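Next come the structures, one after another.
Any read-out appearing in this document is the output of simple, stated calculations on the displayed coordinates, not a laboratory observation. Note that the structure is a prediction, hence the values are computed from the model and not measured. Cβ atoms are built from the backbone, for glycine too; each structure is taken alone.
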Structure 1
Amino acid sequence: MFSLKFMYQPSGPVSHQNTHLLYFDIETTGLQKKNALTYLIGCASYTDEGWAIRQWFAENPDEEVNILQAFADYLEGFQQVCHFNGNQFDIPFLTYRYELYQMKNPFINKGSVDLYRELRPCKKLLSLSGFRQKDLEEFLKLPREDMYSGKDCIAIYRELIKYRDLSYMQPLLQHNKEDIQGLIELEQIRSYLNILNGDFKLDSWEINTIQELNGITGYQRILGHCRLSAPLPQPFSCSTDEIYLEGKEETLMVEIPLEQGYLKNYYENHKDYYYLPLEDTAIHKSVGSFVDKKLRKQATQYTCYTKFCPQDQFAQNSTQAENYFQLNVPLLLRLSL
């Protein structure tokens, strides 16, 4: 068994500097846990000296049990594991291999943080065509020396076993190393989740009227200039019929079109509301129950809103304006993305 330890400095700020959290990634000879083995396990943790990465490599198939034991022993010092889609692959795969060798499952009573699941809501916001770890790394503009896929690495490991040539080990270690480093860097994507959660402050707002050709008045829009709670690692923009966003560093610009001078204020719990088509508004069922059934419908997430004139409500109440953006930006994104 070959083991390696080295330090790593992330390219940007990483919010999760939890000494009880262990990032990990595995390399296997296939996707089927019953017919494949684990030949490399890499992990990273935050220490007083910075980010430390460890790797355990099975120089031959008989050493799989050794790297499993080394990882299990190391994992004892942590309360949670973090991975990318590991709930679906890495953890079930390793659990089976531990059971196969009649070893204690080290994941019992450990928390699990799956970055694939937690960050996936950002896919459409960031206009990503795919959602592999490498897709997110490319969005962050992270350099990567590794040129091999997981499938390529399987073939390389088989060559190592066939020829007993450890020179094949280096590209495999590099691939796993950059996967682990990428996991740490992906924590930066959490700053975009703050937008989806309405975690920002409103600095100012204004209403603009767009002039079309020949000076004809077009549509009106409200612009919100916001300050984010965490800086964005890369600028982005997102455009739908309902909302336009543009973010860079700690600033976020929000544009929402007005309909005949009115804004729609959406409500999240649409099942508790009726929609009145003639009035184009939603009312709570506690009140709507007194409305003629012919004049009301069950509200949907798209019709669960009331309308108001922002000049009237926001001009004297900046807190109300901020509340509107914090509540409606996430809802509008959910409706339109």
Structure 2
Amino acid sequence: MADKDSKSFINALKTGDRSLMDRIPKADVHSHAALGGDFNRWVKKEGLDLKEGTHSFPDFTVFQDLVDNIFTYPYGTPSSQQQISRFLSLYGATYENAIAHGVSYIEPGYDSPLLDHFNGDIKAMVRVLKEQMDSYSQQITIRPDIGIIRVFERKDIEHTIYPCIESGIFNALDIFADERHGPPEDFVDVFKAAKKAGMKLKAHAGELLDANYVRRSVELLDLDELQHGIAAAQSTEVMKFLVDRNIRLNICPSSNVQLCTTESYAAHPLRILMDNGVKCCINSDDAIIFGQSCSDEYFNLYQTGLYSAEELDQLRLNGFPQGR
């Protein structure tokens, strides 16, 4: 399958033309709304002296510490208004960075605890988020996810996530953070509520744990898509299961390399997943930390010599709703 942009995409890869690549429409369906910006541009715009962190995170807690610093510096403990202002700034940086690199369709992941900063006023939160998203609507299609932070207490999750599900603004439900905490069994009821509301169901799984965890997550939560899911490559049985269920993996190669879940782009299990018929697409995850745009992700993979330009174009097309 190809579209009107496939020829240009293939040419951009083969010639290394990054300017052309940045003009070609792409999808990013695994991007955290507060972490998709360009770090240096955002810091300069905000007038902060925050320093860019490492790009290798063998310890997941180091990654989380950097995220927390981006969210709170220099306040220490920001007020709700300061936190809202910070997040809106980061959301805007995500959309601007996506647009700059040719992303025309994005599913940004918002975090349900944001509602606490609006004192539980879901209508006020939705109004502010929608106003910001609408300001970019001529340049990019935005279909937001709402995310559960799996390490939070259940009571803290429930009082924010259910109003978000019922609000109607969110396209999908996701669950994220360190998957070694908060097993899928804990969230079955929430995912059932989201499904009843007509939402698409996603979950981060198979980033830090094994193929069996991937399958368990899909079965228990009735998932439509997996964020990462790369551990499925450990098992031909699980890969067949994903193919049979038509589950797409929303893969973020730079995230996997920098979080040390795979050794390199060349060693990334994407090749195994594709060879076993698993549907995949390429995304940025947290560009403000990993420093790689969607355009960069395609070049990084092409330069391994393991993927043809035509294969990578198919991965590009796979990210759009119903293909292209």
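Tell me which structure, out of 1, 2, gives 13 once relative contact order in percent (Cα under 8 Å, 6 or more apart) is calculated.
Value 13 for relative contact order in percent (Cα under 8 Å, 6 or more apart) corresponds to 1 out of 1, 2.
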*Comparing structures 1, 2 by distance in nm of label points 7 Å out along Cα→Cβ at positions 6 and 246, which one has the largest value?*
1
_Origin of the value 12.8, 40, where Rg and Dmax of the Cα atoms in Å, for residues 150-237 alone was derived from one of 1, 2_ = 2
*Can you spot which of 1, 2 the value 4.3 was calculated from, given it is distance in nm of label points 7 Å out along Cα→Cβ at positions 14 and 46?*
2
*Given 51, 22, 18 for semi-axes √(5λ) of the Cα gyration tensor in Å, calculated: source structure among 1, 2*: 1
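Between 1, 2, which one scores greatest on Rg/Rh (Cα atoms, Kirkwood Rh), for residues 22-109 alone? Could the numbers behind the result be given before it?
Values: 1: 0.94; 2: 0.99.
Going through 1, 2 one by one, Rg/Rh (Cα atoms, Kirkwood Rh), for residues 22-109 alone is largest in 2.
Supply the structure label, taken from 1, 2, corresponding to helix-only ellipticity at 222 nm (-39500 (n - 2.57) for each DSSP H run of 4 or more, over all residues; to 500) with the calculated value -9000. Let's see the in-between values first.
On the way: 1: -9000; 2: -13500.
Matching structure: 1.
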